[in-house]
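The following blocks contain the structures, represented as structure tokens.
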Structure P
Amino acid sequence: MLNKFRHKVKAGALQLVVFVTVIIALLLSSFILYVHLNTMYKQDNTLTIEAIKVTDAGFKWMETHEITYRDTLRTQISERESFKVVKKHWGLLDAVSIIGEVQNKGYNKIALVGGISPLAKNFALRLRNQRNPLVLVGNTSLRGELYTSPYGIKAGNIAGLYYENRDLFQGNLNTASTDLGIKNDKINYLKSIRYYYDSNEFMFIDKLQDSIVNSFGKQAIVYYSEDEIYLNNSFIYGQVMIQSESAIVVDQTTNLEDVILIAPRIQIKDGFKGSVQCFSSDQITVERNVQLNYPSTLFINPENAINKNIVPKIIIESNSRIEGSLVYFRNQSQENQYDTNIYVAANSEIKGMVYSEQNLELYGNVRGSVVTDRFITRYKSSVYINHLLNVRISSDDVSSNYVGIPFNQTNSGVSKWVN
């Protein structure tokens, strides 16, 4: 009887059962792993978003707080949220790195940071000269908050040329009572920028490559030469400093972005386009049809001049456009009310700020603001003090988010993200 109920189970059937069981186990394991990884990803993504918000909060905090250079400052927001701030000089601006942390998740942002004018947001002109009025001639236009001597602004003439517009200015006229001073730690750095090296912050290279890309999250790269440096057919990007004890010439075939140049004489050739900070003691020449993108800087400290027989100056030739800051420090031993210290040619444009502690010879237009001791205008072999001829200065033509020179008693702002 029992034989009727006996039959053989084929080995293939058993293998199929085992195979199906394994497949089901794998699918279940994969599903569990997927759910686990997806949960972890969502948690990690949530923490990343929170860390980004904390980093942004750190930059907001930075706007109104003084930060010691080259120290790591840690600020606790809550039990699980904090940020770390590190600030270092990068030319006229500062490179600020902030890491926002939420639990064990961090997010890093680095920005070039500058100052916001402590005067009115639409600040256009601050004339330090207290002895003379400002005289407008030809098609001169002033628009914004104006700070001058008690003698104010008046219409005048130069060799038979008279003021052509109906209104002298558009905006408010104020007496220049308080001075605009740059922060002392930045002044000290700028005056010693030729020698400002720290082994922990800088990496020196022996040869200047045609292509260099260096993140602001790394050590700054420095190339130094006692001879003239001619930059052509080069691509140099990021935290790179190039210094010559003689001169630096930048050809239009060169691509520079956020780079610092240091030399007694710097010449930027016709047609160049890029973003660069130039620091000199004798002369900076920007030739025709040059485009310097924001946030560029042209800076001269005449106290360090190599050639004592010339007047150090910044020269902007016609049809060039500078987005950023022009800065000229005072040298009392060479001060002369008839010397030109910054020259801006007709048909050129500055979008940002011109800051001169001596004389400004202005024929081009400024979309932003001007701070100067005095203006000089040359016409038919004569020199006119505090006269403007066919010049436009307008604070309305620059972004309200513009940041640049770090003045005393001023907030900070981000000029450019660099990571």
Structure Q
Amino acid sequence: MRLRVIQHVLQLVLVTIVISCQQSSQDEIEEFALNGNIKINDQWQNKIYLSRIKSMSSFFIASPAFIVDTAIIQDDGTFEFDLDLDSLPKEPTFYRLNLAKKGSPGASIIFGSRDENYIFLLLDRNSNINITADASNLTKTYIVEGSRDNLLIKKLRTIREESYVAAHKLQETLQEIMDVPNINKDSVMQAMQISLTKTLIENNKSIKAFIDTTENSLVPILATLYYDYNDDLNDDLEYFETLDAKFQESLPKSNYTDQFHQRIVDFKTVLPVGSKAPEIILSDTTGSPINLTTIASNNKIVLLDFWASWCSPCREENKKIILPLYEQYHDKGFEVYSVSFDTNNEEWIGAIIQDHIQWIQVSDLKGKHKSPVAADYKIKSLPTTFLIDSNGNIIAKSKRGLELKGFIEQFFDEKETI
């Protein structure tokens, strides 16, 4: 009897020791750290912002609602976030670390230029991440230590650098020749765009190779957002369906895997090519109602563009892609019907003036989450585009950048040969 009692006591002691060791081990593992050193100059705030990116549609959208913490950059450049462990998701989650220029809101992001001011990170409760960088060229100079996934994100951004350099060179050249007399600006622009297109095609191959060869990581899902530089799945649907199967097999528990799958389902079933475009009747900046169906019937092709003044990629698209297309093809039957999801009238009109927008602009000023139009068109991210023929049918969707340019050019080339 006494021997049994001793054995029972020993068992309890051993169980207690095991539980204590397990708990101690757990406590040691779950020690989150995110710190580093960033060299800033007089252009930048001495504050760094951390935003949680829950949705695939939110990677390139700036919103104060995404910010989960801020950290002060000290005089020596050091910073450290002090996050409560319980506030961090247990599963790996994407975050965006960004700086802000003085006078800019904290959530603002600068996209696709030397002043690009953000870094994507993949974090969980076990992350111990250290970052060093120079604010004057943040995404190119930053060095990250602490995890394979974040090294892969840096590699992806390095791959993309070539296309950014080419686009920046095109923009600089166009600015230089703008006031030069006796020069054929159209031929120079065409030559530069051909060169940029070649660069982007080759860059796309590199991104595809990165996606195909990177295993057991969520980073390839992020890379799909850089692939083709837009959200158009039509040309690559078979490839994206293959990736969908791969992600579901290797990363079945991730919310991002579910979202990637849903993105493909939505593309195939929500307002597919060939369907009628839902009617839109919204007021322009003067308060006059503009009917989408009427606009479509009076033109050969209409670009239905959903945007907002706070959407940096939208603003870039307005200036670099849509404006030149409008100036070239408007007289031939090309119209743009832009729907803004702004909620502030002054900000909406201010962006129109700053971007030299000449085409139709409408809004109900209710924002993306409350506008009935957003619900009708199932808008999940900005910018989103649809191309509509004179009968009101959707003939293409999600065309952006050079793919949008190529589609419009081909459309009118075919019209002229008929």
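So helix-only ellipticity at 222 nm (-39500 (n - 2.57) for each DSSP H run of 4 or more, over all residues; to 500), computed for just one structure, reads -13500; which one of P, Q is that?
Q
Work out which structure the value 21.1, 65 belongs to, where Rg and Dmax of the Cα atoms in Å, for residues 51-154 alone was derived from one of P, Q.
For Rg and Dmax of the Cα atoms in Å, for residues 51-154 alone, the value 21.1, 65 is produced by structure P.
Using Rg and Dmax of the Cα atoms in Å as the calculated read-out, with 30.4, 137 as its value, let me know the right label among P, Q.
The read-out comes from structure P.
Output the label of whichever structure in P, Q has the greatest value of mean count of other Cβ atoms within 10 Å over residues 283-290.
Greatest value across P, Q: structure P.
Rank structures P, Q by distance in nm of label points 7 Å out along Cα→Cβ at positions 139 and 291 and report only the one at the top, that is, the highest.
Max of distance in nm of label points 7 Å out along Cα→Cβ at positions 139 and 291: Q.
Out of P, Q, choose the structure whose coordinates give Kirkwood radius over Cα pairs in Å, for residues 171-274 alone equal to 16.3 when calculated.
Going through each structure in turn, the value belongs to Q.
Bear in mind these aren't lab numbers, they're just calculated from the coordinates by the rules spelled out. Here the structure is a predicted model, which is why all the values come from computation and not from measurement. Cβ atoms are built from the backbone, for glycine too; each structure is taken alone.
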